[in-house]
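These are the structures, in structure tokens.
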Structure I
Amino acid sequence: MIQLLLVEDDANLRLVLRHILMKEGYALDEARTAEEGLKRIRRGGVDLLILDLMLPGMGGKEALALLRSQGYSLPVIILSALGEEAQRVEGFLAGCDDYMVKPFSGKELVLRINAILTRRNKKRGGIVQCGELEIDLGKREVSLGGIPIQLTGDQLSLLGTLAMRAPHAVHRDDLLRALGWKETAATRAVDQHMSRLRKRLGAASALLETVPGYGYRLALMEK
């Protein structure tokens, strides 16, 4: 059974989500604070974390950044009343897999959980599925709607790096390293390669998102 952890200080919302998620067949643990949530995660066995940002004590964003810095890769969905673009970007940069703005639909939350877990399973098998775009990390092959896309070695390296880190943003310096260049190389070169990659991807180019002042991310989407 899939084990979820809900870290949320609103008792009423916890009650509602408990009913929805357990009805869907998920096992659910709950925590009121980030500190309690971190202790539960460290015991192991959590498959996905649902994390509020505005918590008593340590905030959700700080807790998430701490988890990522310690090497925890479990998928995380942020719940927050803060819905401005800059706030959502900060959440993704901290390491979340998805970001939902309150109030939200319980049905939509379930769909997003299912989508993230499906993508995780595909990534473990070496294949990342982004809508009609399929990236085989092992074979270094890319196809769109079943039709192969011919990419250069540099383009495959960039797309593969973004796919392995998806949906998290990747800094331009990391993309430079993926190309085998020193970090002192002009970051404009990364932008030029990304522009060419977008042209090669055609209809799927919208999946390559620019994170201003940071780098790029591959926005995973289901068919």
Structure II
Amino acid sequence: MSGLLYIVATPIGNLEDISQRALNILSSVDLILCEDTRESMKLLGNYNIKKQLISYHSYSEDEKIPFVIEQLKNGKSIALISDSGTPCISDPGSKLVRACIENDIEVKSIPGANSIIPAVVLSGFEIKSFYFEGIIPQKKGRRKVLEEISRRKEMTVLFESPYRIEKLINELNQFCPDREIALCRELTKKFEEVIRGKISELRKKINQLKLKGEFVVIIGPDKS
């Protein structure tokens, strides 16, 4: 009888943001797949969970899938976690889920923390619908994506690093300077902050802003 794959959401910052169900599963599975074993050990150590960890990231996903499927077919129960948030959302895991479906292996998703919904709620924009763009290309195709975002009527959600956020604001200013934007950083952590305003306004004071921590960028809906 085949085992079971659990897709387990983990905290995006505050380690208390994990469900009891998730902790029970992480304590009971045979092994845990994780992006960075060092990061995962911090979480598991906080809850005194000792399990075999196997590195599973975007660079090794293709080569690890056959091994994982074999373990599952042999009856092992396996949990997949990312460094933070819900796996498969701009993180590795989708290919493994597909491989499990093709091999008639059961998959369960254990819901929990993610950065998208808190950022959308904190943006202050009216929430009727939104488009999740995730991580936009850094080179090839980047301008095309930015143009598409500027033409989109609904709000758009992006992920951006602190090293590229200034570049992103400057680029957006070329396409949609009057759109409202919310920059959410350090969500659930001590220095959580949401910076709001028009893109053109933020561009003028971008050098004065705190640019530490990963950003969830919410581009407000087009009101024109």
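Rule-based calculations on the coordinates, nothing more; no lab input. Just so we're clear, the structure is a prediction, and the values are computed from it rather than from any experiment. Cβ atoms are built from the backbone, for glycine too; each structure is taken alone.
For the structures shown (I, II), relative contact order in percent (Cα under 8 Å, 6 or more apart) is largest in II.
Determine which structure produced the value 16.5 for mean count of other Cβ atoms within 10 Å over residues 11-18, calculated from the coordinates; the candidates are I, II. Structure II accounts for this read-out.
Upon calculation of helix-only ellipticity at 222 nm (-39500 (n - 2.57) for each DSSP H run of 4 or more, over all residues; to 500) from the atomic coordinates, which of the structures I, II produces -13000? Computed on structure I.
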